[in-house]
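There are structures below to look over.
No lab work stands behind these numbers, since they all come straight from the coordinates. Computed from a predicted model, the values in this text were never measured in an experiment. Cβ atoms are built from the backbone, for glycine too; each structure is taken alone.
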Structure 1
Amino acid sequence: MNKQLVVVAILVAAGAVAAGLLAGTSSGAPKAQRTIGLVLPDPNGGDPLSAPVEQGANAAASALGDSLVIIPADGPAGMTSAVNSLVAQHAAAIAVNTDQGYGTVKQVLPALAQARAAGIPTLSYEQQFPGSVWVPQSTPQQYAQALADALASQMSKRGQFVIVACRPAETIVTAWLKAAKAYMGSHYPRMHRVGIVYGGTGNGAAGTLELRPLLKKYPHLRGLILLCPSESFTVPPQIVHAHKVGKLFSSGNGQDCPPLFSQLANNVRSGAEEVVCAGDPVNLGYLTVWAADHLAGGQAFTPGSYDVGGPVGSVTYQSLNEELPLGRPITITQANLTQYTG
């Protein structure tokens, strides 16, 4: 799956966890310093999440009194070597970034299995590694709902809208589409979906949807939910060129953000689009290290709510996929744009 489409997860289970399983210990005894290993893509290679994730990870390690060992690594050989190095250093837990393609994931699995065999718990962000606790940014339902809410707020919760998906349809796009349809139907009765149309492949700025024929087909159209990055880049400029800003609104997929790509920032600045990010990558790094510390202390996760504290607050764990999503996608608007374009 292309990394620009990755915001993977499934519905989070409800329920509460016993107070004894919440963050921290009840005895008040001082905690021994633990070494937490973090394997992430080399930020010099252009990965947009590495720097903010590292920032949040360092903040969590400082708050928890842990020693954080960060190893930049790309590709299966580099990641495998990094995991083996952390095992040799007797890390208390190892967290790895998995957003490097299925082939890489498959080849690194044996090294992670060896780490667990040595008694070292493993975690993965932002995609899932089988056998590791999974820390994604938000679930498909949370993300689709954020896109829907962003459009509804611009449209004053009324009028006709279209959902724009992409081809070929990735599993995650199908999940977003299903969730958006259900959520809009139940939460915004004065908004009317008049169509579902398809644009490009979903990758980068390769959108193929032409706006004018769509407006001709739906002359009273007031909104577009742009599920894929492709049309999130290319449709808002068409709204500007058609002199429809303030009359036709859109909410779009911001890929790995914040910070935003300059073109998406221009779309927001023009008033033609609000962009939705899967979550705050700084908080993702914080949660990943917090979860690693939790597991390193011999505490398993069970379904329910956990108080992470710091900038994260409460999160909910689902045992079916060993999933601990950060939740709370970020919507970038004209009002808060400068906060996310640094």
Structure 2
Amino acid sequence: MTYSRREALKIGAAAGAALLLGKDVLSAALPGQEAQLLKAIPSSGERIPTVGLGTANTFMQAARTPDEHARIREVVRRFTENGGRLIDTSPSYGSSEEVLGELARDVGNATEILWATKVSGADGRAEGLAQVERSEERLAPGRIFLNQVHNLGDWQTQLPLLNELKQEGRFQYVGITSTSSNRYPEVEQIITRHPVDFLQVDYAVDNREVEERVLPAALDNGVAVITALPFGRARLFARTAGRELPALAHEIGAHSWAQFFLKYLLGNPAVTVVIPGTSNPDNLVDNMGAGRGPQPDEAMRRRMAEFIDSLPQA
């Protein structure tokens, strides 16, 4: 993590009373700690905490040595302790699925976690089904919350399969993911014409292409949105390195750059959950602070984007 992130962690604790977005409500975390903002999943109305945990790169790396394994165990422990619920992983993320399942059972918070995983790189129905079964074994049999077609791979086969398994009660929700802008037109068509509960896309304050058509399409079609790579693969931390937070950050209760970046996303009414990835327990707690306190309205989000756009590229 960059120097600016470490410095930002010294700024302070979460803000005071929360200002809600629309009808969103709050979820309690530690005693005396401000509650986490909840947002509704459009297809069901179920409300979940808005700050989740991604594991694409950080957990693949951190699971390799005993010391790093201990760090991600602490991340998993603190995550639910601070009001988090949704953890996103995939069979293609190295040993992440297996390690996550073991750690959550060891910590004792497995039943508190909403597991989101994927069918990744499967070719055909049989291979997709085999992946689903392996994920269930690694994480928690009968407790997968969301299963997604990773990067639209073989979605014509895998999406109907996932919907079929959803109807059987294997998991509650199905989704698709894409981090490739050249496939966004296809994403729009899928969420418009097919049963999809969740869409996971690449979205950051300096990467706003999905705001043009994809997010409005999700909002119009009742599809919950998970934002992947909310820090732009650490690009945003490099861009703000050595800079103090602007005054407008304090207007929305952002006490670190990470919270600034995440609150920008959470202020978009189409966004349901952000999933910053980290293997650092202190950074995890800092990230969770984005789900507390005031959230930006559209006018504030424009100011935030303009501020970032005014900075030199890293």
Structure 3
Amino acid sequence: MITDARVLQQEFIPREIQHRDNEVNYLSSILEPITDGQSAEPILLYGPSGTGKTCIAQFILERLRENVVELDSQYVNCWEDYTRFKTLYQLLDGVGKTYDIHRQSTPRDLLVDRLRDYDGPHYVVILDEVDQLQSKDILYDLYRIPNLSIILIANSEEDLFSPLDDRVRSRLQNAHRIHFDQYGDNELASILRDRTQWGLTEGAITENGLYQIADRAAGDARVAIGILRKAAREASQANDDHITSETIVDVVLEAKMEIKQKTLDRLTPDQKTLYSIITDAEEITPPALYDQYQQQVDDPKTERTVRNYLAKLAQYNLIVMDGNTKARVYRAKP
């Protein structure tokens, strides 16, 4: 049944992008100066998870590489590489400049200087989950580097910009912004239809099956693709010639739990502590949560930073925030 397992992975970049024509065209136009050897203005792609931000950024970058002979690029997931050192290291690695850098002894300013002194082809950098950066001052440094263009990806514009100091905010306030809305069921079904054509045997799933998955995914393409992948594997292992409605129902919870676990694995130590406290409590107020958090970590972050962490957990459906600021409580999402 599965003819190409690659297309059933969330990281797969399709040959065509469905239902994002406006976003694709706008992003392409912003990056157009690079084809003439110039830098592009900073770009922010923002919106809920599973709306195609990362996929489209990488798709456009691949298309740009087809038209620009000399072009360097690098993708950095700032949730995984959230420290200043790790981010700069990944950026230097993208242009082969890490040969003598040692994580414990190399001064951080040296990394910025080396990146600033880079004199190769134009460098396009995608910073995904950029709101997770521990020190957002790095954005100011990158903005000032000639011959470098940055694409920022975040869930929330406010969560990215509100913690910034005036110096960084002033540089990025004119960044081009592209908002991504959640997909509708028709759009998700269309995305899944392409994936089945590229990766499954003909007739492996019906139109009703595609819409059943889309309905269960609630606008999140990551979840929809995860359900399709699990259902295809389940059907293949059972030697079925197609994916039944019952198979879809059986794998929905497992597919969602797999995505949830991947998200949990990516949390920073502080975020994991906060999530653990909330999970252990039936519900907890912000003051009580912050008190317990301070007791459990060696270097507690500020209340403002913790609020940003909690907003991130909510955006990824790990916790629920009920009530307004004064009467808010947090609960773990089942």
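If FRET efficiency 1/(1 + (r/R0)^6) of positions 167 and 207 (r between Cβ atoms, R0 = 30 Å, to 0.05) is calculated from each of 1, 2, 3, which structure is the one that comes out at 1.00? Don't skip to the end; give the middle numbers.
On the way: 1: 1.00; 2: 0.25; 3: 0.05.
Matching structure: 1.
Taking Rg and Dmax of the Cα atoms in Å from the coordinates of each of 1, 2, 3, which one would give 18.4, 55? Derived from the structure labelled 2.
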